[in-house]
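Asks: Next up: some structures, all given as structure tokens.
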Structure I
């Protein structure tokens with residue numbers, strides 16, 4: 001397979017990242033199938049994708065006509081066999097649980113053509129943790145996107161020791177075709193490149209909040225005021241999704257038995273996830289949306 005032979009994309013998982021990956025591919029003329037085990041999730045995803053499309057047009061990044069054509073290339077499908085038929089590339093974005101991911105890949109290994117390339121968008125796991133369960137480890141790689149995909153357009157490609165070199169080359173070419181900056185890692189690394197740095201910042205910020213050291217808004221003010229950045233780690237976490245942040249933190253707390261990580265996970269679950277405060281996608285997280293406090297001029301008074 002050559003990069004130009006990839007035409008039909010299957011995105012498994014209709015959450016925030018699945019939605020953005022689907023739209024990014026569709027904007028670059030690919031046929032996209034968006035699959036989720038929950039039919040209701042697909043309904044929500046379609047609505048959010050349309051909102052993304054409107055925002056892209058409003059920002060002048062595309063025309064209404066092009067966005068309507070892109071939306072027409074996306075099909076929301078709840079039947080796995082129908083979703084898998086004839087696809088060239090599968091991109092998975094489901095919760096950060098290697099056992100769950102393995103089960104999903106095993107299912108689609110039975111349904112997809114043998115030449116289909118499998119990729120995971122995991123933000124904290126490494127592909128060798130999942131590869132044996134995919135049924136096609138030589139055609140499996142981590143291909144990670146950053147939110148918002150069409151703005152933060154870096155695409156990490158992380159092979160595992162059993163990945164065929166030509167698969168990495170194909171995906172590097174594919175990345176260019178969908179407007180991304182492909183970065184190929186030389187070895188596996190939890191957190192890739194950018195996330196390895198960002199996770200350290202976010203983890204420190206959650207620790208400060210969970211331990212009652214400072215209020216979330218003040219934690220962001222510290223970062224924004226010193227670094228002169230438009231948002232801080234709490235604002236970033238709202239964009240990621242506090243449910244996703246909790247899933248990742250809780251998983252690694254269980255693996256490492258780190259009491260601080262567990263305290264951080266409990267803090268996110270108790271104060272946010274259990275209350276439906278998931279960040280930008282729910283309209284409330286550390287901040288209220290669509291007009292978060294950090295976007296107001298008086299959030300950081302000028303000297």
Structure II
């Protein structure tokens with residue numbers, strides 16, 4: 001169990017009354033993120049759950065500045081803001097994108113790739129909850145294999161694997177990218193601090209619990225997030241200049257199906273004739289973990 005005194009929030013940078021669902025990962029994520037980045041931060045928010053949670057103008061959940069933008073253009077908008085701040089001599093002000101997986105993996109992918117390729121001095125945070133939750137739980141390319149959504153309903157489950165966005169973004173030669181989980185807050189806060197202190201384009205991928213979309217009880221959000229890490233469905237690792245480092249090695253074997261079992265979007269997999277699909281998901285998870293281990297073993301030691 002992680003020591004809680006290491007990630008206590010000293011000063012709240014969010015106001016009460018967030019318009020989030022109960023058990024939503026966004027609210028907890030932004031609370032800790034903003035406590036580290038500070039009130040001078042400019043947040044760029046494309047269409048996503050957080051564009052609603054933050055509140056309609058002139059209300060604002062965060063003490064920092066929020067710029068709402070269109071679905072496809074968050075990194076481009078952030079680029080313009082970064083340039084304007086730099087010309088004003090405000091180079092120390094953080095510009096952070098807060099986007100969901102739809103605006104990252106899909107609709108905003110071209111803009112994301114462009115900003116990463118140019119090496120824009122932007123912190124990009126993706127709350128990955130595996131579907132377009134804000135618009136009705138439609139499938140995205142982050143949606144897990146075997147899940148049910150409104151565009152893959154009933155027995156028409158998603159039959160493709162999620163896009164390996166971390167691998168794609170690492171191939172852009174950026175200085176820092178990492179995965180993090182709300183169930184491992186010390187690790188998450190460490191990575192936010194590291195990203196804050198790094199110059200250039202950096203990305204944080206957060207596993208975002210979503211009770212309506214994952215069809216879980218609100219009080220199970222952190223449990224599901226922890227099971228995702230313990231089962232290696234969502235491994236915790238970071239990439240610094242192509243060098244991979246795994247941050248957490250589960251001490252006990254937790255089958256993937258134990259994480260999926262508590263999510264209603266996978267309940268069909270626990271009926272007759274679905275064992276093969278569960279085995280495929282387990283094998284894919286094992287293969288990805290083995291690949292991470294191999295990438296880590298071939299990475300040279302990064303100097304701190």
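Asks: Tell me which structure, out of I, II, gives 15.6 once mean count of other Cβ atoms within 10 Å over residues 110-117 is calculated.
Replies: Answer by label: I.
Asks: Suppose you compute FRET efficiency 1/(1 + (r/R0)^6) of positions 22 and 222 (r between Cβ atoms, R0 = 30 Å, to 0.05) for every structure in I, II: which one lands on 1.00?
Replies: Only structure II yields this read-out.
Asks: For structures I, II, which has the highest computed value of mean projected area of the Cα convex hull in nm², for residues 102-277 alone?
Replies: The maximum falls on structure I.
Asks: Between structures I, II, where is percent of Cα pairs over 14 Å apart, for residues 190-237 alone highest?
Replies: Ranking I, II on percent of Cα pairs over 14 Å apart, for residues 190-237 alone, first place is II.
Asks: Continuing with this model, one more query. With mean count of other Cβ atoms within 10 Å over residues 174-181 computed per structure, which member of I, II shows the largest figure?
Replies: II
Asks: When distance in nm of label points 7 Å out along Cα→Cβ at positions 150 and 294 is computed for each of I, II, which one produces 4.0?
Replies: II
Asks: Okay, next question. Quick one: helix-only ellipticity at 222 nm (-39500 (n - 2.57) for each DSSP H run of 4 or more, over all residues; to 500) came out at -14500 when computed from one of I, II, so which one is it?
Replies: Answer by label: I.
Coordinate-derived values only; no laboratory data. Please read these numbers as outputs of a predicted model, since none were measured by experiment. Cβ atoms are built from the backbone, for glycine too; each structure is taken alone.
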